[in-house]
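So, here's a batch of structures to check.
Since every read-out is calculated from the coordinates, none of them should be taken as a lab result. Note that this is a predicted model, so its numbers are computed, not measured. Cβ atoms are built from the backbone, for glycine too; each structure is taken alone.
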Structure 1
Amino acid sequence: MRLFKYIKVAGLSLLLIGTVSSCKKDFLKPEISTGLPIENGESIKDLRTAQAVLEGIYSEYAYYYGMNDYALMQQDVFGEDIYVKQTGNYGRFVSSYQYNVTADNSVENYSFWKSAYQMIANANILLDAKDNIKIADAEAPEKARILAEATALRGAAYLYLVRMYGDAVAYAPNSMGVPVVTKADYLGEGTPARNTVKEVYTQVIKDLKDALASNALGSTKRYINEKAAKAILASAYLDLGSNGDAESLNKVLEYTAGFEASELVQGEDYLKGFSAFNNETILGLEYTDADNNGYLALNSFYVARGGYSSLRLNPALKDLIIAGSATENSDLRLSFIGTYKNLLWVNKFPPRNSIGSHNTVIFRTAEMILARAEANARLGNIAAAITDLNAIQTRANATLTANTVTKEAAIAAIMLERRKEFYAEGKRYIDIKRTKATIDKSHDQNWSGYQEIENFRYALPIPTKEIDANSNMQQNPIDLTHI
């Protein structure tokens, strides 16, 4: 088995480089972004090294072709509210827009798989080395924090993978998910096969619960903190409860209980967008003017001009926001929409200075409030659901939904509010998939080849490099990977 002595972000976890056989000895050991001489975690012996390895996991999280900006944009392009311009698109996200991402696609498929499993591999190395980390008694809380964050990051990576490469857990729990690997030396047990979707969610929940149970997570917004762990758990349970499962929905209520409407930013603070962390931010990726994703950042694709400027807003969504305004055009979310050359662009992520110089918000309080509203609505607690829904509508200057509506109407209103609140934030694809919603792409600028899709189900195919490397890996069925 080949070993790496220097840990680096670009290394692989389950993946191989080049054409190799599926023999166990051909798998590459994972690498971590510390530049430290680490072999199998044996050199992780103090807090300095452990923190450096943890920072390596966060670095992979923030990698531009990883689970942040690029992945979020892909998830919106899979939906109906964001589309790729037909001309001047530089070929980016075209395959995703047309639901034709292949197993050989390196940018819109393989890079996501590789990056997420690199996070998992790095976390496994760190967690396996926990007994090697020698500390003074006063350093115990810091060690516990490092291990808790690594555990939570592993769970977050698995949640991303199972959503993108598996079917909806609420409707196909026993279908193929992704391999669950929790040990650094996983090859000692043979090349890993795919676990079921439900089994992956079980691991996600275990990791996040273990991180919370440690009572070691902090409150810093650029790291996995206590509220962020609860947000990830609530999001996972919402997936599980999208078919009305009461146990899962009550878990959503449990983990969203601490998020209050008083945390929502208002007025001019809201209109500043989401380039910087604010009181509403739960978790985000922090970039500086000198260290950011540049032209591969969110605002580069959504800006009117100056970046790639290739993603645009479906005018039908703007019409829905206008129609729901409390008074004519009063909805504040219209302020994030501009017009350039007769197309609608999004200004939610204005750069501080140059293209790319903005933070990326992963979770904010509004999402947790609407998750709680949805859970209550699906449980039949209409008054509680509408209270939370109204908090978001009030902040936006939108028409309030009455608390006398039916259960079905309440759910529909909440799902619509999610579309209006989170457009261009990478939420729509997951909502569509977990609820098997219908997509309507019938607008003048749509050239995807699809107009209306009922019971949406789409998953990325397992990358060819993984299939070639692992004899136990099965490809997704054609009816799942192609509409």
Structure 2
Amino acid sequence: MTTSSRYARKQARGMLPRASFWALCVAWVVANPLAAKADTNAWTGSTSGGGWDNGSNWSQGRNPNSTDEVVINTLTSGSVLLDINSTIDTLSIVAGNALVFDTFGPGATLNAINGMVNSGTLTVQNSFENNNSMTLASTLGSFENEGTLRFSDRFSFVNADLVNTGTIEVGPGDVGETQVTELIKVDGTYFNSGTINVLNGNLVVRNGGTFNQSSGVINANTNRFDLYDTSTLNIAGGVFNLVHPVGPAGSRMRLFGNGTVNLTGGDLNMGAVIDLGNVGNGTFIQDGGTLHATNGVSYFWEGTYVYRSGTIDGAAILRESTLQLDSTDPATFQFSKYTPADGPGTLDIVGGRLQPGQTIDIHSIGQGTEVEAAGFFNDGLIRLSNTNGGTPRLTITTSVLENSPLGVIESDGGEIFGQILNYGGLNFEAGTTVTNNSIINNAALNVSAGASLQGMTQFVQAGGQALIGGN
């Protein structure tokens, strides 16, 4: 029941003076100007489609304008073609109907002031020039996709909140198109609980926008997902697939600026690079959910990985990154180096204690890998290992690394610098060098043949047993 009809009934019963009734009606119209003047303008043209800019195709006998609630609901085949800029009040594409937004030249904008709902098929493309932008906008509302939304243009912008419960396809572009497609979200927030397939291009969030994955599926297995500026990706449920079939050379997630990725639920299938430091210093925070490190070649590059809770299936590999550990959950983290130019990684243990079931693996594959850390307590496993050359190194920069009765520190061809207070197990295999160290041993210290303790500033056997087979 409308406001005016309620007050009309009261006025008819003598409950309101006539002047008050009309004053209230005028006030309601002023407060809701678009609702007061919006007209339904429905497609009445051919059931096989036709041109948007032909007034005879519409129920109002004119092209849609900013006061119209546009409805496309009578097609049996084909599509309506919009090839001009257009501003309307709202847009509704009913299931089984289709709209193609294609200017065949200069870019254009479709602005539905109070929002649009697509339950059919909406295709956004530019068949003539793929460097011109095509924009879906809503000044006051949002864009709700319940059907299929296809982006085939190089630059496709969405200047509104985008709520997807259907299917979004990014690419492929037109036949012969050499540039990949980009769906670029400029302002507002993505809400995804449907399916997004990045077929040949990039999904980009700019200007501090937010992408929320609550359920559903995102497939970006051969392409890129980019966050610019201070934009944020929140994965709270569903499945996010970022797995390149031949490793990290193709697909990757990139943070250009100080963006943030929050994994709090669902599954992130990672077989590619998450580049946290492309420009600026991005942050990946895991506080739930499951990180699946697949293909054995996925890694975090630069930036900061904060681990608070959740499951890590495999090892989270870090390259020139800072690992901030703030969790008691079991997990394995591996520091690796892929090129000689890679700098050291950093280990920051919040609360100062590596927990039982947690592993820090400093691993070199043909390149030396260095990790720096302030002193902390070790109740887990610290392992230095190399494959095909290269020297892994752990440097304790300040204070003491205290190895508890539950802790194990083992090295196979690595280097350790700093102070160690041992109440657990120290195992130094052949090729290991412990240099410029202070070691106070209260438990088991095993130095195998081929390992060496050299340049020691202090060595105290306070208890336990030391087996020295090396130098």
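Of the structures labelled 1, 2, which one yields -12500 when helix-only ellipticity at 222 nm (-39500 (n - 2.57) for each DSSP H run of 4 or more, over all residues; to 500) is computed from its coordinates?
Of the structures listed, the value fits 1.
For distance in nm of label points 7 Å out along Cα→Cβ at positions 125 and 405, which of 1, 2 scores largest?
2
Taking mean count of other Cβ atoms within 10 Å over residues 261-268 as the criterion, which structure among 1, 2 has the greatest value?
2
For log10 I(q)/I(0) by the Debye sum over Cα atoms at q = 0.07, 0.08, 0.11 Å⁻¹, the calculated result is -0.52, -0.62, -0.89, so let me know which of 1, 2 that is.
That value comes from structure 2.
Kindly point out which one of 1, 2 the value 19 was derived from, the read-out being relative contact order in percent (Cα under 8 Å, 6 or more apart).
Source structure for this number: 1.
Of structures 1, 2, which gives 13.5 when mean count of other Cβ atoms within 10 Å over residues 325-332 is computed from the coordinates?
Corresponding structure: 1.
Which one of 1, 2 has distance in nm of label points 7 Å out along Cα→Cβ at positions 437 and 453, as calculated from the coordinates, equal to 1.3?
Numbers: 1: 1.3; 2: 0.8.
Checking each candidate, the match is 1.
Using FRET efficiency 1/(1 + (r/R0)^6) of positions 141 and 461 (r between Cβ atoms, R0 = 41 Å, to 0.05) for the comparison, can you identify which of 1, 2 gives the largest number?
Checked 1, 2; max of FRET efficiency 1/(1 + (r/R0)^6) of positions 141 and 461 (r between Cβ atoms, R0 = 41 Å, to 0.05) sits with 1.
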